[in-house]
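What follows are several structures.
Derivation of every value follows stated rules applied to the coordinates shown; laboratory data play no part. This structure is a prediction, so every number in the text was calculated from the model and none was measured. Cβ atoms are built from the backbone, for glycine too; each structure is taken alone.
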Structure P
Amino acid sequence: MKYFRKISFLLISLLYPLFHFGQERINWVSFEQLDSLLAVAPRETLIFIHTDWCAYCRKMEQEIFTKQEIITMINKNYYAVRLDAESVEEITFDQSIWKAKSNTKKTGQYHRLALQLLNGKRMVFPSLLRFDHEFRLKNIQQKYLTSKELNDFLE
């Protein structure tokens, strides 16, 4: 029993860092939070527009947005916001209240804020929008991006 405690303590202390390795995540903020953050500490903004049914959107979330170098770059340099293009939520942003067209989520019926952000462009998923510290659109990508492509987009 005496050795069991020592061995257990040793194993826990050795394995503990492995359980937390790779668990850092992107600090996604809401549009309401973004309004406050931009007012206090302006920074570039990255908006990820997606849908629930988009396989490439899920793939980016699972494979690209989980890579440590991407997480570090985004968290250090950007405010990151996710927007479900078919959301039915009411969003308060930029001194406006953005309402969905319907109270029921429907494929192909896009939230007014998503339409406004894309500024007349076709809805293609995933869409990544990069804004400068004054919230002016700098760049847009409307496709699945590999780690290298996303890294280039963010630099």
Structure Q
Amino acid sequence: MKTKMIAAAALTVALGAAGAAHAGPASDAFGKCLVESSTGKDRIVFVQWFFAALSTHPNVSAIASVTPEQRAAYTRQAATVMDRLVLVDCHAEAVAAVQQDGPESMNESFRLFGQAAAGELLSNPAVNKEMSALGAYVDNAKWGELMDKAKK
């Protein structure tokens, strides 16, 4: 249980959700629409694009082998998915979110979509096992103390 919680926390930080601002009801509805209107394939396309984009960072590029051509293809595919989701499937929700919560509602709503996309990866047993391996290297005693303290 603790290892899954640690892996989930690490993934949340990786996706940037830890610093998320509070979304309003319209942004929540837009985010929910994005998740419900997308398929598993759509979410995987988004994760592939995200990974390809991250692979350009100098601290990561040495361990990732994404070619510029692949990166461009992932970017085009992700743009197609985003266009469909925002401009067609969730158009009314997108308009309402921007009207009520401002342009930053797009970020908040796509943060929900990104979390759902990460869930597609975490549902794979090999990925889940590797993410859980983080628990073997953290200070389990201190994590246990934190959990015990939080229960009080």
- Query: Taking FRET efficiency 1/(1 + (r/R0)^6) of positions 102 and 142 (r between Cβ atoms, R0 = 35 Å, to 0.05) from the coordinates of each of P, Q, which one would give 0.30?
  - Reply: Q
- Message: When distance in nm of label points 7 Å out along Cα→Cβ at positions 86 and 134 is compared over structures P, Q, which one is greatest?
- Response: P
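Among P, Q, considering only Rg/Rh (Cα atoms, Kirkwood Rh), which has the greatest calculated value? Present the calculation step by step, with values, prior to reporting the outcome.
Values: P: 1.12; Q: 1.02.
Going through P, Q one by one, Rg/Rh (Cα atoms, Kirkwood Rh) is largest in P.
Can you say which of P, Q returns -22500 when helix-only ellipticity at 222 nm (-39500 (n - 2.57) for each DSSP H run of 4 or more, over all residues; to 500) is computed? Numbers along the way, then the final one.
Working: P: -11000; Q: -22500.
For helix-only ellipticity at 222 nm (-39500 (n - 2.57) for each DSSP H run of 4 or more, over all residues; to 500), the value -22500 is produced by structure Q.
Out of P, Q, choose the structure whose coordinates give mean count of other Cβ atoms within 10 Å over residues 30-37 equal to 14.8 when calculated. Kindly include the intermediate steps, with their values, before the conclusion.
Working: P: 14.8; Q: 21.1.
The read-out was computed on structure P.
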- Comparison of P, Q by relative contact order in percent (Cα under 8 Å, 6 or more apart) - largest value held by: Q
